[in-house]
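Asker: Read through the structures below before going on.
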Structure P
Amino acid sequence: MEVKYTNCTNYEGVKYMIVTLPPLELVNLRRLDPHFSKNGNIKVRFEPTPEGWDLALRVLEAMK
């Protein structure tokens, strides 16, 4: 997924990440912390560039 964090200054606040939340839960989130944590739902983050997006898609395909 691509998320824009308005208070973040690097990469204009854009983050690419793979999360392990069901779609309905994801839609109902009020806040998604972009950092890794033991109980977090973010499994992988990528540099928000065209190359990063391509790599994210390849990782998702490999996870199937």
Structure Q
Amino acid sequence: MEYAGRILVRDKAGARFQIHEWRGRRMFKPVRRFILETGQDVVRLSFDSYVVGQTGEPLTRITS
């Protein structure tokens, strides 16, 4: 897997975090992995919405 960049997000309280995106391939299928700066796995729901896998806390992308 190769590092693809970071995504700035915030939680409901307004705290800001960074999600690190990793990209790779498994056979011919592209694979993406999102990891919060604290080390927790993150699931991408849509382009602007993410959720922390272990806690279920929603995160929203900051576009500016």
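Computed from the coordinates by the stated procedures, all read-outs in this text should not be read as laboratory data. Just so you know, these numbers come straight off a predicted model, no measurement behind them. Cβ atoms are built from the backbone, for glycine too; each structure is taken alone.
Asker: Who wins on Kirkwood radius over Cα pairs in Å among P, Q, i.e. which is largest?
Answerer: P
Asker: Can you tell which of P, Q yields 28 when relative contact order in percent (Cα under 8 Å, 6 or more apart) is derived from it?
Answerer: Computing relative contact order in percent (Cα under 8 Å, 6 or more apart) on every structure in P, Q gives 28 only for Q.
Asker: Then there is this: As an exercise: helix-only ellipticity at 222 nm (-39500 (n - 2.57) for each DSSP H run of 4 or more, over all residues; to 500), calculated from one structure in P, Q, equals -9000. Which structure is it?
Answerer: Structure P accounts for this read-out.
Asker: Quick one: distance in nm of label points 7 Å out along Cα→Cβ at positions 10 and 34 came out at 0.9 when computed from one of P, Q, so which one is it?
Answerer: Traced to structure P.
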